[in-house]
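Please treat every number below as a calculation from the coordinates, not as lab data. Everything numeric here is computed off the predicted structure, so don't read it as measured data.
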Structure P
């Protein structure tokens, strides 16, 4: 997205450009997300392997948040000490969700619809997995 203004402000506190974070993840996402969608469809078709096909879809939003936190921590705690405002800002971890502060600026971080849809899919897959196990036990 358009992050030139944010990168410009981050430059003054010594933070690296945002494009440098998650390069591997962005490259993998092009392939991984369609594969996870396919596995979710296979989970509905191949009932015997449902749990195996459902695991990536259930794990995805949680892995995403953990990876995002890693990059936020890495960028916020490895500031360039020679930056113009390096003496004004101590190392920090940017807020992953909600309102935070960086120097005199208030920041707001939120997830958008893609994350919430992935989380909904994960919850539905998990509920389906639990429901299948419960029904299987009832049949015994």
Structure Q
């Protein structure tokens, strides 16, 4: 199932920054989306850039019963995965989760990586934060 949903200013967070090198998007996932559907996030750039996946947080899993959910907890990971070029595609485990968050950093080669001070956002790189959430049925 492919929906080609464009993530644009409509999804910008009202409470967090959305501009000047920091973009925070809150993206709702339809509650009827099957939990086994694969989500791909595609980031396209107009010049050959590097996109780092700096961090991700996998929240609570959607279960049919509380017994299934017992022992499950959210997990947070620091990552340094990257892609280079014009088209950057990331497979994200969004569908089975009540909530999840992903931090991507876009930079020119050799200019920044995930460890670069956030102060330089908008100067040496652009940070994108994607927060997906859904109601579990």
Structure R
């Protein structure tokens, strides 16, 4: 929901995101052998080559974007030669394409069994997700 006041939507907009409370939030430091990469609240400028059987979790308040000088094509980038399976990208964080000016997608995953859910996407360069 976007609330705009006095036709000043570029400077004074209030966004309300309404999602149900999360269940099954992974621990920041798993002790059960599961593969979790946890992004806590804060700004994270990264480029990730995702690994199979891994969960990438963005906590509420986490803001993920490219480094300003990144040369890769996507924030999460895998190729067919990686033969990745069961990659999960989820949480209540924000994925931004602000610095992804040359990237066609914010997330590009090749392989099978991937899951992406619960995130907020802003400023995609062209499209947000490519999964093949």
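Couple of notes before you dig in:
- Look at relative contact order in percent (Cα under 8 Å, 6 or more apart) for each of P, Q, R: the largest one is in Q.
- Entry that produces 20.1, 69 once Rg and Dmax of the Cα atoms in Å is calculated, selected from P, Q, R: P
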